[in-house]
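Before anything else, here is the set of structures, which you'll find just below.
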Structure I
Amino acid sequence: MTSSIIWKIKPFSKLSTQELYQILKIRQEVFIVEQTCYYLDADGYDERAIHIWAEKDGEILAYCRIFKPAIKYNEASIGRVLTHPNYRRNNLGKILVKFAINSIESRFRTSSIRISAQDYLLRFYSEFGFQDTGKKYLEDDIPHTEMVRVISMK
């Protein structure tokens, strides 16, 4: 019998060595190997992030990191969003982004979020209220667009 999916959220200081290894491994698999994009993934921001992921039987299925305002942007932010290639089309990415937005709103008491989205995901992020700012650029030779989500909290 296989275990069910477990969602975890931890600051860097609370990550176990095994969890950190699994996070870095899946990020390298997706962002460096799959996307053939050679860049330094360990960018110095992990220590300041809250890490969110779904795991099953010790394998990470979906992952992202969130930041409070004034770390990456003036607004809070979400980054390194990924779904393991074997688990795509299972809505884990949508669940992950909803979880990240809810975590930002509850932990940081803000609904203003800025992201750097790969262009092929603009429609995906627009489903969560993110809007194209018009700022387009190449990041590691991949077309990106800066997007922002500002919704007043009730």
Structure II
Amino acid sequence: MKAAEELRYLVLAIQREGNRLLAAELKPLGITPSQAEVLRVLRDHGPLTLNALGDLLVCETGNSPSRLVDRLVARGLVQRDIDRVDRRYLALSLTRQGRAMCRRIVAAEDVLHRTIDRLVRGRQAEVTLQTLRAVAGAFPAGEALARRRAVA
């Protein structure tokens, strides 16, 4: 197997397993990993317009930001207000319930992160992160994650 092919499949395997573990932790909350990402991005970077939110999301491309937001608005976790900078746009932000849900999401994510930390303990994770950032940075999802890191 070529190194590039193995890297691609290793990333896919880790993504699938990580998403499966996270979905299991989020299931009692009634939130999908993609919805959790929207809430976390709004918590960390909001309020945002729908386009700005979409530019920061890494979740599966089949999940339209507008559909994700619609579901979260219907659940009372996200609110739409007139944007303060440009009244032609709507600004998305968390409701009080959305902020409370984010605290529960962070706790669920921490379970996954502790698992990953145990798996990489004693290894040079920074070198791996640099390699993954270089590869991911060539793609839109990697660019979205880079934008989130730059703002944080």
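Each value in this text was obtained by applying a stated rule to the coordinates, not by laboratory testing. Model, not experiment: these values are computed from the prediction. Cβ atoms are built from the backbone, for glycine too; each structure is taken alone.
Consider the structures I, II: one of them gives 10.1 for mean projected area of the Cα convex hull in nm² as calculated from the coordinates. Say which.
The read-out comes from structure II.
If you rank structures I, II by relative contact order in percent (Cα under 8 Å, 6 or more apart), which sits at the top with the largest value?
Between I, II, the highest calculated value is found for II.
For Kirkwood radius over Cα pairs in Å, for residues 53-116 alone, which of I, II scores largest?
Ranking I, II on Kirkwood radius over Cα pairs in Å, for residues 53-116 alone, first place is II.
Which of I, II yields -6500 for helix-only ellipticity at 222 nm (-39500 (n - 2.57) for each DSSP H run of 4 or more, over all residues; to 500), as computed?
I
Quick check: 0.20 is what I get for FRET efficiency 1/(1 + (r/R0)^6) of positions 21 and 85 (r between Cβ atoms, R0 = 30 Å, to 0.05), calculated from one of I, II. Which structure matches?
II
Which one of I, II has mean count of other Cβ atoms within 10 Å over residues 77-84, as calculated from the coordinates, equal to 15.9?
II
Taking distance in nm of label points 7 Å out along Cα→Cβ at positions 13 and 37 as the quantity of interest, name the structure among I, II where it is greatest.
I
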